[in-house]
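Structures incoming, each one as structure tokens.
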Structure I
């Protein structure tokens, strides 16, 4: 995971497999930036090969926290099985997904 900050936007670039430990780090990092006043979070899944339920939970909790702070979360560059899981769980109805 590596983070880029520009203006009022934070991009969290995720890598590898998003399991429990990585999901906790994602949630902590995103919440930290949102609590500091950043409004928009981009979660980039370009280099993610797998995500489990804890990873999905971290994405959803980040989305809810951002909305509570008057912000927005965008999920981008989903592909393969990871994208299929987001669609299967109907998260495309809740989240802003961008190819």
Structure II
């Protein structure tokens, strides 16, 4: 994987973890979703993971994780949602494993 900050490389990186692009951000039983945010030049700026409730969680630097609606973070700092990806919820001895 090239070590460059492009949307294509980020999509490829998450594909190695079993994620594939999907058509929407709706909660879907049996799947976990992530959203990639990018600026107007498609440079990746942020990623968020969907929670089992349908809301989203993000890590903002050294601060605690936050819970939010998907598009709440859209703006100059984080860009906007450009790709939503999903994978089947991984199971390990009954526990969910997160990337």
Structure III
């Protein structure tokens, strides 16, 4: 397994974990009152967009050769961090 393949598998696993957290948030949001649901829907749209950014960057990384992918790695990590922070923020708001 190449370093690129190992990194891609690691990010895929992180993305699956974050997807599970998003699913838990959605379940909690369903229990919220109607007025709060709109607020949560906006957060979920934001999370969806951030997740798509991670997926797009990860797919771009997969298309590049062994030398170029390291240059794209920071973009993937930045997008993943952004998604993680958005999820943490949504969790904090749901639990408040």
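Any read-out appearing in this document is the output of simple, stated calculations on the displayed coordinates, not a laboratory observation. Since the structure is predicted, the reported quantities are computational estimates derived from the model, not experimental observations.
Annotations for the structure displayed:
- Computed 3, 14, 28, 28, 18, 7, 1 for P(r) over Cα pairs in 5 Å bins from 0, in percent - originating structure among I, II, III: I
- Each of I, II, III could give helix-only ellipticity at 222 nm (-39500 (n - 2.57) for each DSSP H run of 4 or more, over all residues; to 500), but the derived value -2500 comes from II.
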